[in-house]
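None of the figures in this text is laboratory data; all of them are computed from the coordinates on show. On a predicted model such as this, the values are computed, not experimentally measured, just so you know. Cβ atoms are built from the backbone, for glycine too; each structure is taken alone.
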Structure I
Amino acid sequence: MLTIEELRFSRGPFTLTANFELHAGMTAVIGPSGSGKSTLLSLIAGFDLPDSGRILWNGADITELAPGARPVATLFQDNNLFPHLDVLTNVALGASPKARPAPDAVSKAKVALRQVGLGGLETRMPKDLSGGQQSRAALARALLTDRPVVLMDEAFSALGPALKSEMLDLTKSLMPDKTIMMVTHDPDDAKRFAQTTIFVVDGSVAAPAKTEDLFAQPTDDLAAYLS
């Protein structure tokens with residue numbers, strides 16, 4: 001279980017506050033631009049540190065841990081593939097973060113690439129892949145990272161609607177036991193894929209709510225965002 005305990009983070013005039021618990025499954029994070037969605041994920045990932053409060057995983061305090069030491073994998077919109085490395089090496093870095101991944105990591109990478117539909121493209125460079133294929137490669141690397149918490153910061157937002165839906169379906173099928181937080185600007189993503197949804201507005205992070213119930217009885221702020 002991921003626990004966000006009385007978290008507070010300020011940068012200039014902006015302040016974010018959060019206090020909630022999150023269980024396994026896919027949770028959408030929605031809200032207006034600039035409301036603090038990406039900041040929340042950045043704090044959980046360790047790219048930013050809170051001014052106060054704690055972040056815990058299964059009761060263990062991870063607030064001060066470096067990003068690489070946290071039980072967290074992050075998928076970004078730009079996929080974070082290394083342009084000078086082929087697809088197989090990019091994916092293998094998820095299991096062995098070395099310039100020359102170990103043979104076992106390479107074998108695992110080949111399996112992961114087949115799982116995401118990229119079997120046979122191991123020697124391609126990122127620039128030679130379509131946007132959808134790059135997203136699949138980034139997902140394969142996250143599979144090899146094998147962290148229990150997966151943060152998706154608009155990871156598939158650059159894709160068309162059909163391909164984005166396909167990628168979200170693939171994510172759910174390949175990571176059924178992970179705690180996934182998905183930042184999205186599309187409420188339909190939340191309605192279709194997320195069991196729970198977190199609404200963020202003006203730096204205030206609401207506790208996760210069952211998605212169906214949240215949209216059936218929206219707060220005034222959520223209604224204004226959806227209108």
Structure II
Amino acid sequence: MSVRDLLRDNDERFLGIARRFSAADWSGPSLCERWTNHEVLAHVVVGLSAPLHSVTGAMFRNRGSFDAANAEMAAVLAAVRSPAALLDDVGRLSRTPKGLGRYFPSRLLLGDHVTHELDMVLALGLEPQIPPDVLVAVLNTQVAMPNPFVPAFRNSRGLRLRATDAAWRNGERGPVVEGRAADLVSVLGNRPKVLPRLSGDGVALLEVRLSPPTRTGG
């Protein structure tokens with residue numbers, strides 16, 4: 001199965017879960033700093049559809065900050081599109097992406113979508129239902145590809161990472177960090193609230209790397 005097909009199938013699975021969220025679930029805070037679950041969903045739609053001129057315009061208004069532009073676009077879209085409408089957007093755009101979604105590599109979009117699904121379900125106290133092959137694909141991309149939007153590549157350097165529920169490990173030397181594959185994805189993506197779910201002598205180092213001076217939003 002291609003990464004593009006994996007992304008589409010995973011988005012369909014996510015939609016089945018997210019359509020059961022209540023209004024209170026959508027308005028509650030996610031693990032993604034400053035964003036509600038509704039705004040996280042809007043961000044996913046932005047990534048699948050935003051025209052390049054909209055991104056550059058938002059960055060201009062926010063003094064060149066992609067993080068601030070990203071937050072603005074998600075908040076603006078969430079203000080005019082209900083969660084139900086945004087879920088319909090994800091279903092349509094996952095099959096036929098537009099704007100940024102046409103050019104962003106599928107493997108990076110998969111990591112973005114999985115990370116943000118975890119932002120929502122973990123914040124709601126739910127257990128992730130993401131298939132192991134999807135999580136392994138995301139982890140392989142995270143530790144191998146520097147990503148200007150997600151600091152997982154930097155966060156993983158010099159650590160021996162071990163998934164306890166999937167056939168995945170990375171690194172031969174350095175302190176050990178062990179945990180479920182979903183929790184590793186979330187923490188490597190700079191979600192410090194998930195750190196207590198990990199174990200090993202490398203967790204303290206990982207915590208330092210996730211400290212506020214180096215943490216990005218969204």
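From which structure (I, II) was mean count of other Cβ atoms within 10 Å over residues 7-14 calculated, if the value obtained is 13.2? Mind dumping the intermediate values first?
On the way: I: 13.2; II: 18.6.
Clearly, the read-out refers to I.
Kindly point out which one of I, II the value -17500 was derived from, the read-out being helix-only ellipticity at 222 nm (-39500 (n - 2.57) for each DSSP H run of 4 or more, over all residues; to 500).
Numbers: I: -10000; II: -17500.
The read-out comes from structure II.
A value of 3.4 was computed for distance in nm of label points 7 Å out along Cα→Cβ at positions 87 and 151; which of I, II is the source structure? Let's see the in-between values first.
Values: I: 2.8; II: 3.4.
Label of the source structure: II.
If you work out FRET efficiency 1/(1 + (r/R0)^6) of positions 95 and 183 (r between Cβ atoms, R0 = 30 Å, to 0.05) for I, II, which one comes out largest?
Values: I: 0.75; II: 0.50.
Once FRET efficiency 1/(1 + (r/R0)^6) of positions 95 and 183 (r between Cβ atoms, R0 = 30 Å, to 0.05) is tallied for I, II, the winner is I.
When mean count of other Cβ atoms within 10 Å over residues 135-142 is calculated, the result is 22.0; to which of the structures I, II does this value belong?
Numbers: I: 26.1; II: 22.0.
Corresponding structure: II.
One of I, II was used to calculate relative contact order in percent (Cα under 8 Å, 6 or more apart), giving 30; which? Display every interim value, and only then the final one.
On the way: I: 30; II: 20.
The correct label is I.
Compare Kirkwood radius over Cα pairs in Å across structures I, II and report the one with the greatest value. Before the final figure, lay out the partial values.
On the way: I: 18.1; II: 17.5.
Evaluating Kirkwood radius over Cα pairs in Å on every structure, the highest lands on I.
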